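Each structure below appears as structure tokens.
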Structure I
Amino acid sequence: MPTGETQIDNGIFRVTKWTIPPGEVLPMHVHEYPYVVVPLVDDTMHATTADGSELTVELRIGQSYARPAGIEHSIANHGTATISFIETETLA
């Protein structure tokens, strides 16, 4: 089962460490705020949007990427190793 550990939530930023074991899916969700992802592993994850479009995301340790608020998606780990990343949302 995917887990999310909130590390900081101070009204300005919310920082969450996400862990997705092999074969698991982080269910469909929408980010209310813009966010940055910092991968903690080198691996591949798969995002599916609400319209069924699929995107393969190559993760490289420490190579951050940003996304805008409002995109509904799920994240799947089709690999054999656990995926983990830090997500920082800008709340203010």
Structure II
Amino acid sequence: MRVRGPLRQLAGGCSEHAIEGATVAELLRELERDNPAMGGWILDERGLVRRHINVFVNGERRGAEAAVDPADRIDVLPAISGGMTPR
């Protein structure tokens, strides 16, 4: 699993994480458990993926219930917002 942007800093500066789980939700729970500074940034108090977090499995956006395989490439990144509107 790879984390990007500010999530990387919360994970001690490490972007690659070897985590096992059968679903996206299981992987994210384990990621937060292994990196306490991330607690609450990815999952809310109900254990649901926060709206500003995007999870991609093999390049396709997926939800928490999506099944994953150990060979899958998982990317977790916060949504990007803001910026300037071209004139």
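FYI, it's all coordinate maths here, none of it is from the lab. The model shown is predicted, which means the values in this text are computed figures rather than measured ones. Cβ atoms are built from the backbone, for glycine too; each structure is taken alone.
With relative contact order in percent (Cα under 8 Å, 6 or more apart) coming out at 34, pick the structure among I, II it was computed from. Structure of origin is II.
When P(r) over Cα pairs in 10 Å bins from 0, in percent is computed for each of I, II, the one that comes out at 17, 52, 29, 2 is I. For which of the structures I, II does the calculation of helix-only ellipticity at 222 nm (-39500 (n - 2.57) for each DSSP H run of 4 or more, over all residues; to 500) return -5000? Matching structure: II.
Where does the value 1.1 come from, among I, II, when distance in nm of label points 7 Å out along Cα→Cβ at positions 28 and 44 is the thing being computed? Answer for the origin of the read-out: II.
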